[in-house]
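Undergrad: For reference, the structures are reproduced in the following blocks.
Each reported figure results from applying straightforward, stated rules to the coordinates on display, with no laboratory input. No experiment lies behind these values; they were computed from the predicted model shown. Cβ atoms are built from the backbone, for glycine too; each structure is taken alone.
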Structure 1
Amino acid sequence: MKKFKNIIDCVESDPKSNRKTPFEVAKYVFNYESNSEDKILINNIINNGKQLAQKVNPGAANNGTNFRNTETILNNSISGLLAEYLWINFIKHHNIKCHTTDFQEAKNQIDIELTESKKTIEVRSSFPRNGLKFALCHNKYQFDIIGPYVNDYKPGEIKKDFYVRTLFPFRSIELKQKIRTDNFIVYLTGGATWQMMTNEDISIQKNFIPEDELNFERLNESSVYKVIPFSRALDTFEIIKKFK
């Protein structure tokens, strides 16, 4: 596993982009076929993903009508655990102590807790088939930092202290094949604070189905979320400063 810093100039990528300042991301590269340590790590993530998928909906694989949903949950579990692992790796690389939280129920996404401050971080993933620059920079179809589900949102209550994003630059159905090849790439792409989510000048409400959804009740139905468009979000190194 190797990590790099990439600087994305959105105006260069899309002259009409709403993102006027460069966006710095962390790029992780795995070589499953040629690196034994990468192979062991990825196999562990896949196996843990299978266990998580069973916790989310035990026995669903025995129900033919739920097979497609079960495959989706497995895919989401694997990508979510890998995203969590990489954010923990990246946070610790900056000398900040953190750890994963115990899985309680599917309606809560995968979380990290900062050990000293006890602040929580929600990790969410997406699969921009048109690539990283499209997701970060496109003037109309840019992606977002996903915040709380609006029905759970209460102005006086902090759901999570931070929200961070991971992008896999390919279609979600390609994950199980690509994760076992060389030059498998994952990007850690910034985040937002709870205060940003509650600021109506920065956040918006968006109706959609998150690609990494773990809740069967929301899996096939769009819901309204608070989000921060990437043009208004903190980049990967800016959010690290907030963690400190």
Structure 2
Amino acid sequence: MDDFFTFYGDLLGIASAYRLGAKAAYDKLDMFYNTVFGQLEALCNQQRSGIHVQMFSDSVVIWGRGTRRILEELQKVYLDLFGKNLLLRGAIVDGRLEKEPRVEVKNFRKFLPTNDTLARAVGLEKTVKGARPLIEPQVAQRLLENEAEWLTVEGYLDHQYPNVANTDIRRRICPTPSGNSHELLYFWPPSDVDWGGSTYGIVETRLKELAEFHDPLVAEHLRETVKLVRRSELRERATRRWAV
């Protein structure tokens, strides 16, 4: 089975930043670009990695081979962005983005997709609120092929699979409350990522406080992100109970 993927994500709150001034928006986007580049540069430079990244305005598209590997990197990207007050909503779907080669000139670049992966990723990303990476069901099924019970919340609670390390990214794949897709519980950090001394409680409090200062649309994204923090904590607690 081909392990190809396409990820699309865009920053939340950029429109509000532009209303406050072009400099405020530029600073956010500059930090966004630098953070994604810093996290993914080494991976993209690996010989035959097959990973491609393209950024434009407040959006990032990543495609290639190695879904599990890119989810591990995306968790670090999300945590790094969150630590800088940048919230990214995104989705990863099955299949590698393909684009048609076009005649180009120095000041005229073209990007014409020839399959539906980007459209599917954008469409899936828009189905929920909050800074969270969604995972298309086909992708979750492929990643959890040997732990198929984990495709449901109850299945994860009932099947420990002690041979799978707590740091394994697959333990952070969970159905969304709506049941339409899966999501990555990235707030449960891997052991090699410094979360800056934050705890779940500190993160929840900060997001709730920020929500009080924003318009209803942004506030809804922040409150939905709080729920993701809670689900991440619950998943970690459930997993650690097995180790006792």
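Undergrad: Taking -14500 as the value of helix-only ellipticity at 222 nm (-39500 (n - 2.57) for each DSSP H run of 4 or more, over all residues; to 500) derived from one of the structures shown (1, 2), identify that structure.
TA: Clearly, the read-out refers to 2.
Undergrad: One of 1, 2 was used to calculate distance in nm of label points 7 Å out along Cα→Cβ at positions 44 and 180, giving 2.0; which?
TA: 1
Undergrad: Of the structures 1, 2, report the one carrying the highest value of distance in nm of label points 7 Å out along Cα→Cβ at positions 36 and 84.
TA: Ranking 1, 2 on distance in nm of label points 7 Å out along Cα→Cβ at positions 36 and 84, first place is 1.
Undergrad: When relative contact order in percent (Cα under 8 Å, 6 or more apart) is compared over structures 1, 2, which one is greatest? Intermediate values should be presented prior to the final figure.
TA: Working: 1: 24; 2: 19.
By relative contact order in percent (Cα under 8 Å, 6 or more apart), the leading structure of 1, 2 is 1.
Undergrad: Distance in nm of label points 7 Å out along Cα→Cβ at positions 4 and 76 was computed and gave 2.6; which structure, 1, 2, did it come from?
TA: 2
Undergrad: If you don't mind, there's one more thing I want to ask. Matching task: 18.8 is the computed value of Kirkwood radius over Cα pairs in Å. Pick the structure from 1, 2.
TA: 2
Undergrad: log10 I(q)/I(0) by the Debye sum over Cα atoms at q = 0.10, 0.20 Å⁻¹, for residues 28-139 alone computed as -0.31, -1.25: which structure among 1, 2?
TA: 2
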